[in-house]
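Just so it is clear, none of the values below were taken in a lab; they were calculated from the coordinates. Since we're looking at a predicted model, the values are computed, not measured. Cβ atoms are built from the backbone, for glycine too; each structure is taken alone.
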Structure 1
Amino acid sequence: MNNYGAENIKVLKGLEAVRKRPGMYIGDTNINGLHHMIYEAVDNSIDEAMAGYCDTIHVELTQEGSAIITDNGRGIPTDLHEGENLPAATVVLTVLHAGGKFDKDTYKVSGGLHGVGISVVNALSEKLVMQIKRGGEEFRQEFSKGIPQTPLDVIGKTRKTGTMIEFWPDQTIFETVDFDYEVLSKRFRELAYLNPKIKIVFKDGRVGKEETFHFEGGIEQFVTDLNKKEIVAKPVYFSERIEDLEIDIALMYNSTYSETLLSFVNNIKTPDGGTHEAGFRAGLTRAIVNYISNNANQREKDTKITGDDIREGLIAVVSVKVPEPQFEGQTKGKLGSSYVKPLTQKLAYEQLVKYFEENPIEAKAIMGKALAAARGREAAKKARDLTRRKDSMSVGTLPGKLADCQSKDPSNSEIYLVEGDSAGGSAKQGRDRVFQAILPLKGKILNVEKSRLDKILKSDEIKNMITALGCGIGDEFEEERLRYHKVIIMTDADVDGSHIQTLLLTFFFRFLNPVIENGYVYLAQPPLYRFKKGKKEIYLKDEKALNDYLIEMGIEAIEFETIGLKDMMEYLKIISAYRNILKELEKRFSVIGAVRHMIENPDIVALPTPKLYETMKAYLENEGYNILNSMVNEEEIRLYIQTNDGLEELVINDTLFTSPLYEEALYIYDKMKERDMSIFKGEDPIEVLNRVERHAKKGAYIQRYKGLGEMNPEQLWETTMNPENRRLLRVTIDDALSASDTFSLFMGDEVEPRRKYIQDHAKDVKHLDV
């Protein structure tokens, strides 16, 4: 295998189609496809590591917009490829389906994307630079949109080996070329767990952030780190190599009612599962059912155990290394190789039987967890029977509070889940009864994150929802029985309304997930303001919309000659955003005038602390402030100032300068400065904006709605329910695992992680409702 040369590179031609139909090769041209470019380059380095020739991978995002992937592997072969009469490295970068992965001797297993990997990255890059260290020499070649711009040149001597790829994504192909640090770091963390011998160093040069991922504990450490709850049974790990197939499985149980199962094939995540997941589930179920039949008492043995019962509280990672895997779908969402299932099932079953024999305490805990889940499922079934309707179209069994619609066609029907009887009453009167149903909800529903299904189904509000929707729940869920293809959550635009939204979304995510996944769940967007002036009446969705409208209505109050009307309105809207961010800063930092002075004069912030102190002291005294006392050291400046509101403490330190609000204010002020500020003739731009708004408000009535109940039926229909005027937000799930973790964090019964999150992110809050 050490003889990795040009003869190992097999060619299957054709690169032109990549730029024409990029989605076929990287999934899409949005943020996911953009990240796939980095994954492809990193996967090549991982393949080199899996073959035993690389242990460190560096990934860097640069301020110039490029991504650099460097490894210390053998380096792509640089000798001449006989079939192509080009250096092998050039062939790999310019010919589709060219690489060492088609030669079984070079890489036994590999990730990548159907072997099209790095050539696709090259084709979709505005510019790509390849540098190779191999055979004592360093080589470099540059490409643009897949086409070589230079030959493969020798640029120096070296004793090292490895490959460096730097690429700039093509802005004419991708909708965005802004890499997301969090998404990438999550992927690299997973890769480090799956390959415990590898170290991945990830640096974001745009913000000066760097992390190193290296987990010697592998996937056993992975399941431990995934767990956020009380442990029922400690982690167990087993691994086996069967011919060319490698199987690694780690699992544990915690006290929750949900399952977290991650599966990977050759380091590629398979979110839709496949034969490796199916084999693991079958082996796990058989092992636990077998243990229960041999060890439970007679009453417990009569309890029927299902796969769902066994997976309650399970956290597992299944990783397989498969030569030439067969996938379903271009982006490898599901493994289709049939021979993997029986081998994975056999390993899981045999290893768990052995583990249960050697660890009776753990085995009994897992058995007890499965039996409790089965009892809960039976109790839930009985409770569910009370909510099931004999005929999905009959009205007699529907909840009494439900005002159903006349339409029986789900695709034309929608149901509003409305906060409170008052708003529910208005909605019932204002709706179009042909296709709109209304179900008022009394107060806040049960937090389902802390309860099993049998308890949840005792809640009247939840029973009413399940009955009204008609599609069943749990293992009796049937999508075709869903009576409405728009389920619209309509709550007040305040903190209580947001809480009710979250409780409802938690219920849908945990127990009616397909209803969200298939795009049936929406959030209504009721307006926050009503503006009335003379006969003119308009509804505005939020404060920004109100501010923008006031600018449009009041702009006649100022004179401007060197700038057009449209440009002036846009300029004032930027000033409005700046004023709003200053208001938010004022809630957190004293003496906002001084804070604003530093934002608008960023050079003084870079001064040494003593000089900064003298400058700010002079500014405050010039503005008429009375400084009573001060404290200065290298880290911060503290000034105690007498103001009209009493004694205030101005603290100038990194807490202020690194605040997201402060950074956003800097950004918006830069946008203001890009325009010609001389048009205001020395007047404060914010005062100009205030004058415009005062003119717009003259003789006007502005109503801020505290809740839906303040609107009469006609207003509710016109603003929030009329399909021609309303705004709905569709609820989607981009990352199921991340969403699950978020619900567990905010809605679960563990207080400490929630407290830590709030403490860590308190300074990021922009809008606080108190």
Structure 2
Amino acid sequence: MTKSTKPIPNSIPIKGLEMHKETEDGYAYLSNLLQEFTSIPNIDKAWLFSSPGLHLQGMFAVSQPDLLTNTRRTSIMSCNILKESDSSVKFFWAPFPIEMSGMSLIVPSPSGSKLLVIRNPENEGPCCFQIWSSSRMDKEFHIPPSLHGSVYNDGWFEGVSWNMNETSIAYVAEEPSPAKPTFNGLGDYKIGGCADKDSGYWKSQGDWEEDWGETYAGKRQPALFVININSGEVQEVKGIDKSLSIGQVVWAPFTEGSEQYLVFVGWSSKPRKLGIKYCSNRPCALYAVRLRSRHHGSKSNETVLQSAQEFHVLNLTQTISSAFFPRFSPDGKFLVFLSARSAVDSGVHNATNSLHRIDWPTDIKLFQSSKIYDIIPVVMCAEDGCFPGLYCTTIHNNPWLFDNCTMIISSTWHSSEVLLSVNVVSGEILQISPADSNFSWNLLTMDANNIIAVSSSPVDVPQIKYGMAIKNVTSNNTTWSWSTISSPIFRCSDKVRSLLSSLQCSILRIPVKNAHDGQTKGATKPFEAIFVSSKTNNKDEFDPLIVILHGGPQDVSLSYFSKYLAFLSSVGYSLLIVNYRGSLGFGEEALQSLPGNVGSQDVNDVLSAMDHVINLGLASPSKITVMGISHGGFLTTQLIGQAPDRFLAAAAINPVCNLALMSGTTDIPNWCYVEACGTSARNCFTEPPSAEDLTLLYRKSPISHVSKVKAPTLFLLGAQDVRVPNYDGLQYARALKEKGVDVKIIMFQNDVHALKRPQSDLECFLNIGVWFNKYCKYEAKESQDFLNT
């Protein structure tokens, strides 16, 4: 094969970037500007507390990347909230945030009078639990590794729950590691012992144990514990089958003289553990375990754990394949939970959720045959403008309005996130956030009928919104009044604000091309794309277009503010962010149309979206680049192979390039078969692949089109990625190099699939900006200068 004879340009290395000398100033500008975008903080969590005289107090956990240390700093920002007689509110912010260094979790007690701060150990040290009151730290407990390891704070297994009388806390932590054999230089062997202290001994590796895949390296078994905050006594909940991994624990309602229960989610590790990060299709159920009370003289009642001989764990949801995020209503009448049964039953990694209710018995006599009521079923195909189905990534810990039966939930609705009120008795669903489709809304916290949310768009920095429910006495209807709250949290530089003010965005509906007779109605409905451009973009001189593709593929790109995409749009690019069929938020039929059709249906949808903006006169067909992560990287490399003349350059972040290779190395081998072959193949991964399987997987992969690729391609790979191991991208990149295509590979040695460490984030998007500039601007300018001479 003939190698490219293109001369190597005069270049200098800057932080891993090779650039023309005349573009060095441009690189410096991009680097400085990106850091200004990066410095905009995020609100991770928020809480509201009732306060006599002040009405409400707010507390916000705010994070900001620290590029030098490659960590995220977390601080607490507080405010007082005054309600005026005209129903308006005023927020009075503390003058400065307070940094919470080394904090893993903070969880206020139900009354708001106490605050739990958990600090996970570094290396193999003890876990630290601190109990704070309004003026001081009241208690501090150090829990040794012999009792348990780190407390889970991952947002999935994570579960920390106070009991109602605020004497005990249930939580999920890593089960202690089993003792490993130790050896010395003479070949002597013993079980256990401390190799560090026993001179001349070293600890053996012990048996390998399976984990839950991506981001769970080194973690074996999440287990359930209870700590008494008066004595510091810690007990592991016994009687739970060791094949279950535990998470999302909550205390059941408690009345004086009754038995007390913990309710939790359990995921079975049989027959094996598969990757669970970003995967809601792992079977799980709600379980209940009973505690009993004991009385110590004048002390208040305390709870202790039942032994395994006295009681066994009850499975509350045997009739449904998925149950998680359990939430009790404030009056204790209902246990509500989310289900991903559609994902579990079909094998796709995410799908349309359903919401369910169990009526909690007043006599506390639980039965495994408890009736499960459907509140929100899976929506297969919604009529235009109607509710498309429930798509949640979490449910707030306290999502209830004052009536005890209405929940507030953040959910995806096509390309936006909205706030919904859901009556868990009648099933009535209302969108309560304003119906501006360009903005996305996310629930932060609530107290009775007061809501604090965040609203943003791709070109609007997030704003805090305060919502109040207003009851119409005559009609008995509830309306919502929303106020924009001035906040110091999301302040950005004048330069960033000026650049954003020059941008505009819209959500486009893209008609489906070449729909065939066998497709469902939902699969033939239009999909969407978010289009971001300069307000001055005109037909005489179009900005280059970046086509941006989300992963999953059962995921979605939402119309919220992304610092990194806002950076790209601010430096002279239009963005086409495509939610191809198979994305979340458009109904189950549209989502289920993609498995078995990857590499064709999704590719055609992206090309249709490109043609759509070109036909509308919004972009030039000769100035297009493409980028994506994971399945978005799969699509990126498919597109530059199947439509090689349509792209000037590409960037692929941990891309799926060879399904045949990936199927034997990933933590989600079932994904390869479901997406390539369809949901009927969801269990094929349990057997060694046949020659026919490997041939089909290869044929569905971007690498089968690698010989046609022309576009210079940037690869950004995580060395610790177990979801799409970097060998996948390296094999494809090396094949491109061999045929003379310009290729650049950046390997992030300490990062995983999402590349979310602060330095990785910055270097990733800085390199993308420079790479696209090189082929869309500098080389195009050099070619024109040559022609002019």
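Here are some notes:
- Source structure (of 1, 2) for log10 I(q)/I(0) by the Debye sum over Cα atoms at q = 0.08 Å⁻¹, computed value -0.93: 1
- In this comparison of 1, 2, the computed figure 18.1 for Kirkwood radius over Cα pairs in Å, for residues 271-446 alone is attributed to 2.
- In terms of mean count of other Cβ atoms within 10 Å over residues 431-438, the structure with the greatest value among 1, 2 is 1.
- Among candidates 1, 2, the computation of helix-only ellipticity at 222 nm (-39500 (n - 2.57) for each DSSP H run of 4 or more, over all residues; to 500) that gave -12000 used structure 1.
- Ranked by mean count of other Cβ atoms within 10 Å over residues 223-230, structures 1, 2 are topped by 2, which has the highest value.
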